[in-house]
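I've put the structures underneath this note.
Rule-based calculations on the coordinates, nothing more; no lab input. All figures in this text were calculated on a predicted structure; none of them were measured in a lab. Cβ atoms are built from the backbone, for glycine too; each structure is taken alone.
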Structure P
Amino acid sequence: MTTLTWSDIFIDASLLDTSGLLANWPKTMTGKMRALGCSAFGDLYFERQNGHIERLDLLEGGTHIIASDIEEFQIMMNSPEWQETNLLTEGMCLLKEKGVERGANQFYGFAPHPAFVGRIDWANAIALDANVWHSICAQILDGNE
């Protein structure tokens, strides 16, 4: 069984060019927010001024409230079940076993994007520059709610 580290599944915002990533999403990402970090697949987690934690979904589009505050978010992040559903940890294990690795400034992406084929196809997963993956996803999904 493949073991994942925290850095395998979540990238802290301090390690990312979040302003560059957000610039790809002018219709979807509006208002004041504080970036928290991204999943290995590029989903951006951020805190709104009201304390709610939201996620920018790079596979389906739109933003979604996922926690009422940072404490609830931290509890969720430490739940293996939540990690599997939201951070796709089972898929990450599969990619690691197949030798598909990503660099420090990369996310896992899919070619073609799942929006075109209707599902995640793990055989089509590749490592992409973080901004390139966000740009691809935004061209397909920006403005979709």
Structure Q
Amino acid sequence: MKVREATEQEYEKIYRQGYREWAKGRSLQQYITDNQKEETLGKRYVLVDGKENIIASLMLLEFKPRLFGIGSIVVEPEFRGIGAGAQLIKESLKLHADAAFMLYSEIGAAYYERFGFRALPESYQSSVQAICMIRADKELCLQILKEPVPPYF
């Protein structure tokens, strides 16, 4: 399996995969509209098999130089528990090895701690449904936290 940037032709499938997991009471069209707003901030990446079937996807948002957000992580159900999501996350982190990464976890902190993420202190938490986490060296983390944390993405 390999990681690559998603093509625009694959977005419809990626949106449908995400909708199955993250609909949150929205229609498919509203979900797509909401997600398209993020396209200006970043790129979607996919993990594909040898036949180019999408196994997993995520959105890598660039908030500013050296600060990225990871969102909309989806792994096809039949590929969960075998490291597909982990491979996609690890490869995405390598794209900007000297940068900080933030995410909002709705599955708790433990999974993302494996990749070096840590939950921000309570004073930085703004979402009731997700934990805001960061992966950065100490100096960069302190620099980033001088400014408001990006809202749930």
Source structure (of P, Q) for relative contact order in percent (Cα under 8 Å, 6 or more apart), computed value 26: P
13.2 is what came out when mean count of other Cβ atoms within 10 Å over residues 34-41 was calculated for one structure; which of P, Q is it? Q
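Figure out for me which of the structures P, Q the number 34, 23, 15 belongs to, where Cα extents along the principal axes in Å, for residues 2-57 alone was derived from the coordinates.
Details: P: 39, 24, 19; Q: 34, 23, 15.
Clearly, the read-out refers to Q.
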